[in-house]
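Readers should treat all values here as calculations from the given coordinates under stated rules, not as data from a laboratory. Because the structure is predicted, anything quoted here is derived from the model rather than measured. Cβ atoms are built from the backbone, for glycine too; each structure is taken alone.
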Structure I
Amino acid sequence: MLTVVKVGGKLLQDRASLAELAGSLSEWSGRTVVVHGGGSEITRWQERLDMPVVWQDGLRVTTPEAMQLTAMVLSGWMNKRLVSALLDVGEVAVGISGEDGGLLQAVRKDDGKLGEVGRIVAVNQILLRALLAAGTVPVVSPVSRGPDGVPLNVNADEAAIAIAAALPADRLLLVSDVPGVLMDGQVIPRISTAEVEGLIARGTVTGGMVVKLRQALVAAEAGAEVRIGGDEILEDGSAGTAILPAVRASQALS
């Protein structure tokens, strides 16, 4: 079993939550790749340094100056805190960024309207497979290598989905601060790929969850078991929302 898990939000906020996260990951069987975010930590550092936090249509704009800070926070501070927590529970964790070894190749998103924000166009899955074969747990910062070696800020969900599709992974867990995809305040237990656009069109799914769902389809169609939810999905295989290819969704209902 090969699992790619994306973590962020409250799980990365303090030492206690990091220790709890590491403990949950250490109990899994099989191999694991961890991809982490850290947007709130970037914002806090920007505010500490009196650096403006710029948003456009609800999306973070990353200036060249902000990109330097983003790389330091994600690939340095956040990455090594998570590696340390995994080492504390006996895992041989290795921290890398999307820049290292050309792991994640990216180009600027939306013709550069968001600044140094990228979308992934290639994954060096050979590097990840080598690390996994050596018995390590790769811990990946989503900062990616852009054109001419310029670092680009890539959404952690997008990075995890691209990695899961490229390996390919057996399972992809997208952990966030919400319990799953919601309808009228209740978690939808499963969504088929055929249903996603309908949920978006009806306004059931909005904001960042739209992007997350559309991209999760890629990993689901590549054969991964995809689940979106809160930290409970790390230990409960039925928690959150499962994203199923149309064929598997029809089998689940029959």
Structure II
Amino acid sequence: MIESYGPDTVAAFVAEPISGATLAAAVPCEDYWPKVVEVCRRYGVLVIADEVMTGFGRTGRWFGLEHWDVQADIVTAGKGTTSGYVPFGFAAASGEIYEAIAPKGFVHGFTWSHNALGAAVALATLRRLRDDGLVDRSRDLGAKLHGDLSAALADEAIVGDVRGLGMMLGIELVAEHDSKEPFPRHTQVTEQVLAAARDEGLLLYSSTGHVDGSIGDLIMLGPPFTVTDEDMTALVERTVSAIRSVSGSA
């Protein structure tokens, strides 16, 4: 693609290390990111990692790209910096990028920037993540949650995949288990599962349309890193119960 347009016309490659809301924690194959970075380096194209959802421990590493031992030229982050209690986001650049821009300066005097409260909350969050070992906890609890959900949903006909890393997990709902044929959108399977889970006191994250922009049903789980064993058990039980309540009528 870069060659077809000409390297001098391509500024950057931008992507989430692990696809979030639109693909429900779909993890790329092992050589995907190393090859993407190698191609971009070869043609002088910047690699920009959207770590808004995958950063700050959500996938069991500080940043999602660490799973593939590669580095981006620019990283954008948010969400996990303050858990959403106070708006805060930022972008970080490599030394090479900084040195190229610094002589003329950065234009960053925007209405909502330089927020002292947001910075203070982000700093406190970083300290808790570091001092309490919460990134490692996300890795370990996420592996257990993935295993428990996979085992409990192994025989569910409408579950096509359980996937993700750390405490960022997704479940794909399908009309036919083996072929992964999606449900017609009018059946609103995702919405049914969400409603059933909500009736049991569990809020799940939903996404639809990943197959062709219309059809495709996904749900995501993103529990806090401080979740208790009791809450983990309830999370699995209620997720499975919500899916089974819909599976019988789908």
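For the read-out Rg/Rh (Cα atoms, Kirkwood Rh), for residues 10-105 alone, a value of 1.01 was computed from one structure; give its label from I, II. Present the calculation step by step, with values, prior to reporting the outcome.
Numbers: I: 1.01; II: 0.98.
Only structure I yields this read-out.
Of the structures labelled I, II, which one yields 0.35 when FRET efficiency 1/(1 + (r/R0)^6) of positions 58 and 234 (r between Cβ atoms, R0 = 25 Å, to 0.05) is computed from its coordinates? The partial results should precede the final answer.
Working: I: 0.35; II: 0.75.
Corresponding structure: I.
Looking at structures I, II, which one was Rg and Dmax of the Cα atoms in Å calculated from, given that it came out as 17.4, 57? Kindly include the intermediate steps, with their values, before the conclusion.
On the way: I: 17.4, 57; II: 20.0, 64.
Attributed to the structure labelled I.
Thinking only about distance in nm of label points 7 Å out along Cα→Cβ at positions 82 and 98, which of I, II has the largest value?
Comparing I, II by distance in nm of label points 7 Å out along Cα→Cβ at positions 82 and 98, the maximum is at II.
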